[in-house]
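Chemist: Following this line, the structures themselves.
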Structure 1
């Protein structure tokens, strides 16, 4: 039995990312992840429901941060600017995890099951944003449209920031989100 060491969740996450990168998601087992982290399978299941959730466990915290960002946004902003403010606030959570985010994006992009789970996560976040906008008095369809557009902005900005598209280097996620919101407004105005 392995001696207790701190940060089991973080060690499991790092071990999973390493193994997924080396061997592929489908070829990696929970036993291998736990072994690489110096932990047991039982410990793995204390933190994660399955090997997929290693890549998505922060979704709840991200959602809470986005919803709070909507609630805390200054009065008088348009719905899309309110969403942009919330996205910029959430970007701070991800900023210090850029390399891990890059690894995660490569793994998710390479695995159909994970791409599907990512789309479910984005849809859940969009629904939470729309609800938060409605609580601020934004009516539909504006609340739903702003939330869905905001998640599209987040997806595009996140991929750029994580290096998926080869650009975005040297910029913070918040900067890329602001540029992406501006580009969306420009596209919408040009129509």
Structure 2
């Protein structure tokens, strides 16, 4: 269901459907045209045909257009790991969590691609993205510990899981037509093949 808000234009009340989506679209257009640093909230609101006040109902600042929802994805990621069958090994539990995130991102491929370009052009945003991924890794490790996985092993599996996600995510946005979850599973299998070739433990 789309979200609708009322804005006042010319003294008349008018319904504006999907204001959040319009603001996201306008922001990405302007970030692409003028750069993140040179785009203001006022310009985003104007491009979307809304007011600055409406913008701030949805986003704390213009950075949040790119990072809003990260906390919700974090919750879904952890929830899926915790809910995985007790018999599932750590990597399978992490894969279940990543599948949950992938299912949401698959519906926003265009947004994800344009978002990545904006972030790649700005050092501050790149740092924020790394912080987000580190937060996901920490949340994954915590969820694995809840499942009884040793703390060191949980941290290792979580960090590797996020690395796998990043590789699959880049493949997905670089033109691979398959679903993100399929690419995540493929990357995990590739990792398994590589680790199988490691020297035997002494």
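Chemist: Quick check on the output: 13.6 is mean count of other Cβ atoms within 10 Å over residues 95-102, derived from one of 1, 2. Which one produced it?
Modeler: 1
Chemist: Taking 16 as the value of relative contact order in percent (Cα under 8 Å, 6 or more apart) derived from one of the structures shown (1, 2), identify that structure.
Modeler: The value was obtained from structure 2.
FYI, it's all coordinate maths here, none of it is from the lab. Everything numeric in this text was worked out from a predicted model, so none of it was measured. Cβ atoms are built from the backbone, for glycine too; each structure is taken alone.
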